[in-house]
Structure 1
Amino acid sequence: MPPVTMPERLRIMSKTPFIITIDTEGDDLWSRPQHITTRNAQYLPRFQTLCERFRFKPVYLTNYEMVTSDLFVEFGRDVVTRGAGEIGMHLHAWNSPPLQPLTSDDFSFQPYLIEYPDAIMKEKIKTLTDLLEDRFDRKMVSHRAGRWGFDGRYAAILVAEGYRVDCSVTPGVDWGGNPGDPGGNGGTDYTAFPDHAYLLTPSDISLPGPGPLLEVPMTIRQSRLHRMAPWAYRVPLVRSAAYRVTPNLNWLCPAESDLGAMLAVARAARREEAAHLEFMLHSSQFMPGGSPTYRSASQIDRLYEHLEILFEHLSSWCYGTTLQEFDTLFSRVSDRQTVSA
């Protein structure tokens, strides 16, 4: 008899773990506001109700302005008290205290946390962690980096603060062309990173190895055109035409991929017997005008129509889990070692 694989051990009743992650942050941060509002908190109950109907459990990865919102904290405390979801940490360095300017206008440039000195990184992570734990009265164990900017120093600080699981990796995506500090190198290059859950090595976060921090990457797959003709996305004269047909990567994210592409990603993951699926969206994308993607109430209603179809499909072969629950299951079925970072 062949050995039981990790994906098989992570399944329950032959179903695949499905993790919903919501970057829970202020309104329309794409417009780079100098004053950040949090009106999108009032639009989250509709999404939570949809998730609960399918027995899915959203993880609200929460940043500084949202943890200072009494409306969101009331909502989040109810969710976690009922075991209907999880609160984790999501840090935007430019407005998360202690504030220390890195550029001439941090609210415009939105620098990555990994562009700050180590001491400032540690203080920002500790301050937000303490605030989250105080406001929600529970230990923070799950995290996603702001703007997907992550490295080994960041991972080591998270471990020191008691975090168990990160979901910052976007396999196949290079954020180097997305600047933060104008004098910096842009975001993290995840081109060659694994697309499966793994214990990361802080000295090289792309390498699986023994360690206490579990990485749970976003579910992203190459588009059909990219698989058939990858050169089309490399040749300058052809690249723009290829992107007009389809992006090179499809995400399990409605702001990045249409319904057909998301269903294709899900089906590909099922064929591959993936150990997990991970969905993401921003909290402000549930509010009309809260993002460049969904400006009107009708666009939000259309988003929910697509989510209904996607969740209906996934519910037939996936089960909902939080990042913390997935980490616990991973530890139980793997040879996880509790070595220091």
Structure 2
Amino acid sequence: MASVTRLVGTVLVVLPLAGNVGAQAWKPEKATEMVVINAPGGGSDRIARIMSSVMREKKIIDVPLNVVNKPGGGGNVAYTYLSQRRADGHYLSVGGKSILTSHIAGRGLNYTEFTTVAHLFGEYISVVVKPDSPIRSGRELIEQLKKDPSALSFGIATSLGNPNHQGIAAALKVAGIDIRKARNVIFQSGGEATTALLGGHVDAVPITAAFAASMARSGQVRVIAVTSPHRLPGVLSSVPTWREQGFDAVVSNWRNVIGPKNMNDAQVIFWEDALRRMTESDEWKKELETNFWNSEFMRSGDARKVMDRDYATLRTFMIELGLAK
């Protein structure tokens, strides 16, 4: 009887270990697609291409990580495409708060229709105008809109209510301006929006701080405000925050990685570990510094909690802006 008891105890110990090994055994067997919601040149596109480059250089995965652009519908085209690859760990997407705001506005799939894989970093938004624009600061922009909320037009990538839009809408709301009267033009990427700006088709564009910095370095735009709580370094160090200009508007867009619904534990564990290794590399840390990104790596469970929390917060914000009911 004693020997039987010892045998049962052994089985109870071994089985969980065997299950754990099995959960970590999966790896991609073919080229993986990183689906992005905008056209080449947009924020998600740039991030995905950097991720692909770092993973290739560091040999983190054995198969190609191909960036696939699916612009349109404020991200809905890309997310619909991803949702159709249910349970397949060979398909991922760079996500952001726009997946939450699109659903809140009634335009897209809910984030619960996907597998949250990992949370990578946060980034701030910058508001840019043409170098020869008469608008010299965020305060001047706000003062014009106080007189007439439709006096200026904004190029928004890729949907109303998303973090880019919030980069200007939050300041207007604090200033008491009816954001529903603002003139907004929707574009499929930040690149398209800034092209329209340079062509004189819109007056201002809210884009990521990294994108704004790259254009400011070459003198293509004037940056008039950033949504960070404090000034950003480098080429953006001379740009005052919205707070400094009298408007308490702080907006940060997190970037995460999601996959199709019903990815299994083995697939999630593989990508969690691969993305963790990527974020620990010197190459990635250099990109963080260059692009003004705040490192915030979290595994699947904690990343999902962030999405749950922000969905509730953003819903309240968008209702106040008249973008949701």
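Read-outs: derived from the displayed coordinates by stated rules, not from any lab. Just so we're clear, the structure is a prediction, and the values are computed from it rather than from any experiment. Cβ atoms are built from the backbone, for glycine too; each structure is taken alone.
Tell me which structure, out of 1, 2, gives -10500 once helix-only ellipticity at 222 nm (-39500 (n - 2.57) for each DSSP H run of 4 or more, over all residues; to 500) is calculated. This value belongs to structure 1. Work out the source of 2.0 here, i.e. which of 1, 2 gives that when distance in nm of label points 7 Å out along Cα→Cβ at positions 65 and 281 is computed. This value belongs to structure 1. Here mean count of other Cβ atoms within 10 Å over residues 73-80 has been calculated and equals 22.1, so which of 1, 2 was it run on? Among 1, 2, the structure yielding 22.1 for mean count of other Cβ atoms within 10 Å over residues 73-80 is 2. Structures 1, 2 were shown, and FRET efficiency 1/(1 + (r/R0)^6) of positions 113 and 297 (r between Cβ atoms, R0 = 41 Å, to 0.05) at 0.95 was computed from 2.
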